[in-house]
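FYI, it's all coordinate maths here, none of it is from the lab. Nothing here was measured: the structure is a model prediction, and the numbers come from that model. Cβ atoms are built from the backbone, for glycine too; each structure is taken alone.
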Structure 1
Amino acid sequence: MSWLLGAASPPVVDGRDIVDPAEAWESPVPRSTVARSASDSRTGRLVAPLADTDLPGGVLRALRFACGSLPLERVLMMATSSRPIDHSSRRWVTARRQVLGFGERAAGLWVEGRGRDPAVVVRMDRIGAVEDLMVLSFRRLSIRAADARLSLRYAPESRSLLVPPLSWLRRKIAGDARGEVPWLGARTAGTGLIPEAWQSIADVVSHEAGPPGAAMVFGLVPSRGEHRADRGALVAITAAELIVLAQSDPADAAAGASPQLVLLPRRTLQAVRDEGDRLALRSAGVERILRLGPALTAAAADMIQCAGPAVPTVVASR
């Protein structure tokens, strides 16, 4: 599990920690079998279909039935792939072809071998959190509601294909709720200056937020693993979203430049608590605990509480 997210200790199987447990549609596979398989079956590379015929027969129809209007540009496919679930890479699981779609009513994931219908459907009006984290050698996209969770592991190098549909999803779940921001720009939690690289990230967050911009706090988060160097993290609140961006653990060698991302729509945000070194959040019934260290946790909690809840935008009648 990423150092960013608080969680119970990972399950231990045969003396080995399971870092990223298998989904219901993933099956155990011997590491020797993975080593002999073609490299493409291990990469988890996302592919954008150019035509309906690029997808397995009937899948797009099934996703549209379950998820609502769904243009091809919001559909991604991944071939059969295998991934490790522990730090030692001794235990592997495999999943057959997967197709992810972001429809008007819901997000859905179809998995080959799981029947005609999508394996998971998460309604748009119930989404409380979206996460895109580096876990082991894969990135893990998770779309969470109180009663459902959609997770897809994919290769970090194909993240650019996910950016457009994910941006659409963020706008969709933000809805028409808009809130105030307590100040504009980035501040530090504690003393010191914001590093240039993180100031650039803050500028991008502010630009993407649109008017009135964003309020942000930057801080250094202590690692809980064997890599003890502190890592940068930025907590931002915009008119529509609460965003947490953080450096990946150096142990995730394939993390590249893509930071960890956790976001919650402000319209679904229900509670925030300062729990010492952890920021506890509740959004649409989804509980998330972020390990940010005492200074950043306190500063982020104050910022969020100062901003207050978002309210629906009221359009005056003519």
Structure 2
Amino acid sequence: MTDLRAIEPLLKQLLAWLSTADHAYDTAIVRAQKYANTLVKDRGFGAVGSRVGGSIGKGTAIRPVSDVDLYLYLDEAAWQTTRGEALRPSTIIGRLRARVAQRLHFEIDAGYASIRKQGHSVGVQFRKRGSVDIDVVPALVQGGDIREARIPRRGTDAFVATSVERQIELIEELDNRSKYLRRGIRLLKYWNRHAGLDLHSYAVEVLGMFVVTQECKRTALGVFQAALEFMATTRMRTPVVIERYYRYRPHARRACIILDPAMPDNNLGADWNSRTGDDLGTAARRSLRKLAKAAHFAEKEKLQVAAGWLSEAFGEPGLIHWEEE
């Protein structure tokens, strides 16, 4: 594996820029939790808890982020028809919208906010400049067990099983106080955004967690480089499997197996094929060559040239500039 440590000072600039540590997001999280608490306290609503999830909740978000995902855990028994039958996903989202509108009637009537039904959530949009929107995601659980939930999808009128709790628990377990894993995932997400391959955000997170379980270097650069090396070497013909909560049976597929460690038999790469794996491998090899060039010039203290190559590695010329202190 090529020694890329010389580019770490340049990467610090990018990581600082990617960070979403911003007052607006802190305010949005507090606001989301406040609304969630009022719904949980409403006994007639059937909510048993809440969680700020998504990239913001896991600490892996990169700029720009437009909203905060608030998962509202709903008791499945309370969200049924009068005959005890399961409600349709579109009905659940519709009823959630009505209840959220009731709780936010002051903000809505005053023109400070608006709400809308979305594919799997109720979106709350705030008018104030700089405000962060909130996506309220209904998550049905059984017996108050929030570790496994079902998320409704309006488009297909079906449910998708997930575990936000396990996702956050696992990333906390694999990371350390320096947050190197989260920072490495941010680099991977930014690379993915400009590589033109459009991997799902959670799949990128799982890939980052996977290389940590394979004993990569405990730095943001170590996670980023190890993930690129994995894609370049395997072309995604090697399964990405983290057996923390479940043991997995071998899949018959030959490419793009990225198993969700938080749920059984959920392949995050199910919509991809061997061509996707080849494209990922090609993009990763191209970036690794440019990272090596950047390290070469950084070692020679030609940091402006190194910054240029590093920007090219992320597919965005001019991204990073080196200024002498």
Could you tell me which structure in 1, 2 was used to calculate Cα Rg over 2.2 N^0.38 Å as 1.01? 1
The value 10.1 for mean count of other Cβ atoms within 10 Å over residues 78-85, derived from one of 1, 2, belongs to structure 2
One of 1, 2 was used to compute helix-only ellipticity at 222 nm (-39500 (n - 2.57) for each DSSP H run of 4 or more, over all residues; to 500), and the result was -6000. Which label is that? 1
Which one of 1, 2 has distance in nm of label points 7 Å out along Cα→Cβ at positions 94 and 286, as calculated from the coordinates, equal to 4.7? 2
Rg/Rh (Cα atoms, Kirkwood Rh), for residues 182-301 alone was computed and gave 0.98; which structure, 1, 2, did it come from? 2
Please compute distance in nm of label points 7 Å out along Cα→Cβ at positions 166 and 278 for structures 1, 2 and give me the label with the greatest value. 2
